[in-house]
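Novice: What follows are several structures.
Throughout, read-outs are computed from the coordinates displayed, never taken from laboratory work. Here the structure is a predicted model, which means the values were calculated and not measured. Cβ atoms are built from the backbone, for glycine too; each structure is taken alone.
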Structure P
Amino acid sequence: MNLHEYQGKEILKKFGVAIQEGFVAHTLEEAVGAWQQLHDRTGSPVAIVKAQIHAGGRGKGGGVKLAKSLDDLKTHAGNILGMMLRTPQTPGGMEGPGKLVQKILIAEDAYAPNFDACKEYYVSILMEREKKCNVIIYSTEGGMDIEHVAEVTPHLVHKEWIDPALGFQAFQARKIAFNLGLEGKAFKEFTTFISRLYQAFVSSDASLFEINPCLRTGDDRIIAVDCKVTIDDNALDRHPEMESMRDTSEEDPTEVETRESDLNYVKLDGNVGCMVNDTGLAMATMDIIKLSSGEPANFLDVGNTADAQRVETAFRIILKDPSVKASLINIFGGIVRCDRVAQGVSDAYKNIGDIPVPIIVRLQGTNADIAKPMIDESGLAVHSAIALQDAAELVGKVLA
């Protein structure tokens, strides 16, 4: 689950991580009120207006503006609220449709009063699956795309792996601060900053914390100016307060629907829709699709409690994807009864009406002997298969 910048900063602040302060606004009136609160606190008329969407690179698309006065703020806030913001990370990139900006963050000018004395760094924490531990990635080149830095100047990107048994150690905090070239007050500030940041990461069951830029101010404070946070969905039962932070308007509508239907769904970029009832079977199904010159359009696991209604719902979700040119339903009936799946397919055909793509159905296991005749004798335009190889050949045939 992705969070907005202001939500991520709320988590950081809770763990004592120094942040760029600000207030979220949904309307121009709220933006003016937020500016007034900052002005009362800092005495400065300068503020930063930041679009709040689930994508990075907002500044490149005009989603981050410096307001030097209240009039400036009204202009920038009015322009950004309601705009379709295109960034390199929104769907389709800078040429895509973009994302609708429904809220903005009015933030303090963290670079004042001496911009030239400030220095930006990059810091992120994520899981290193290959090494089975968390890793802190950091660089002196903050405020830039870390992928570009890694490609052009890989020696400026450092990694610090954290032993899961020992946790983050004080010497590692000092090592990171040293590699960033910090000294004096900034060195001490950073060791506190990175230690608290790691504590926030672990305690939140996050899969990513990215601070870019992490700023050393003119008076040697270390603060998080921007914040990208991703929380592990599987851990949300332990964090009900974070579940309430979910912004479904920023998520794929199909993924929202499948989550509400308790289906496991991931959108992919292929042309063959998949419906299975086991994760391992899903992997095998996607493999045979690729071997048949197709590409999987999704991962969709209906689980082991699939009934006719659940199958129909899953079927509808697959067909909503305009890139789907064929669909493969591959069910192994252990707990799931294959005749219920067959009934769900039949009901979907009757309720949806005209289905423009060919359907391949492979049902094996409990009541498969009942299910196959139900499919074959239904009069529906469904291709029936018994073996995986049969299903693969049918996928290749209908795509040809």
Structure Q
Amino acid sequence: MLPLEEARARVLAAARPVGREWLALPDALDRVLDDDLRARHDQPPVAVSAMDGYAVRAADTDPPGRWLRLVGESRAGGPEGPSVEPGTAVRIFTGAPLPAGADAIAIQENAEVDGERVRFVRSSRPGEFVRPAGLDFSRGSLGLSAGTVLDPSALALAAAMGHAWIPVRRKPRVAILATGDELLWPGEPVVPGRVAASNSIGLAALVRRLGGVPLDLGIAPDSPECLVAAFGRLGAVDLIVTSGGASVGSYDLVRSALGREGLLVDFWTVAMRPGKPLIFGRFRDVPLLGVPGNPVSALVCGLVFVRAVLLAMLGLPSELPVEPLPVRRDLPANDQRADHLRARIVEAEGQRAVEPAERQDSSMLATLARADALILRPPHAPPVPAGTLVPCVPLERALRLGGPRHAAPLLP
């Protein structure tokens, strides 16, 4: 059996970055930026008022109570207002350009107006309530770095910087094929000896959540001819994922049937639980992952391997997020396989802790659906008593594209 970390390294070495496409901003939500994005202008382009009030020379408001003559107004989007000369003021509104000659805004709450004149109950300081040109960013500033996952605020910033179209990584295309005579389409009446094909649904959802496009090839019965025929429907894809047919039974046909069609196998067993019978290779120069048929094994392998490949193709960090948490019950010593225990994160005595499911059978999908963490147990890990910190993968974070924000600081 291949150690888990070596298997993961081999899979990642085969991942090739996907290409670039240009999208209009409204279509780029949750996509991965493929190049640094810089501001095309200053923001704001000129000095503007931060408040409703009056544009003044600060010196004219000291001491308070001096009457100033109103000579016009300045509003956002309106014509350029008159200049502020000594002894005058201009009515101004939030976002409006600061008139020439003014160096401060006296807010309207401190103003007393009498016809065409105004005075203030307190003096103003130079620069008070003025947003200088380039306060938010200046032309050429780096606003968003390549690798940013574009959330709503990132898209708003791109728009503010003057971009209508932006370069993003193309979504990886992932072909998914379920294999096995025992599989029924979801919703079909269950008959003895047959089960619903749930792995394709879960794997496709994982691919979609992590920025890919799943292409469902359907269900291939246990015959070499059917398996080869299904692969004839591949089209242009970046990754192939099969479910089932990866073990050593008489009807586990992925290696044998596809080997005659050009599958080059790198490895086919990994020292992990669940997920030991995992195939990795290349089919006509496309990476192929053959995950086990047991539903928990399939989805855990999807989390460990398919996730890593997708993020690498998108240029994002592929490591699983790990958080140490105290375990709520004793854990026995582990054998030679890296274990992934389904668990719940709970609040215990004012702190977060993790409680493993009592049963960890790889056929029990309900326990995975109820879990929000996987406890990681390295090979040959010694027993640990309750209360010991153990490494855990928070599933919500692991299934979130991008993780921590990748936005760049605004620097020249």
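Novice: Comparing mean projected area of the Cα convex hull in nm² across P, Q, which is largest?
Specialist: The maximum falls on structure Q.
Novice: Moving to a separate point now. Out of P, Q, which one gives 97, 38, 32 for Cα extents along the principal axes in Å, for residues 80-303 alone as computed from the coordinates?
Specialist: Working through the options, I get structure Q.
Novice: Please compute mean count of other Cβ atoms within 10 Å over residues 120-127 for structures P, Q and give me the label with the greatest value. Kindly include the intermediate steps, with their values, before the conclusion.
Specialist: Values: P: 20.1; Q: 16.2.
Going through P, Q one by one, mean count of other Cβ atoms within 10 Å over residues 120-127 peaks for structure P.
Novice: Next up: Looking at structures P, Q, which one was helix-only ellipticity at 222 nm (-39500 (n - 2.57) for each DSSP H run of 4 or more, over all residues; to 500) calculated from, given that it came out as -11000?
Specialist: Only one of P, Q returns -11000 for helix-only ellipticity at 222 nm (-39500 (n - 2.57) for each DSSP H run of 4 or more, over all residues; to 500), namely P.
Novice: Say we calculate relative contact order in percent (Cα under 8 Å, 6 or more apart) for every structure; which of P, Q gives the highest result?
Specialist: Q
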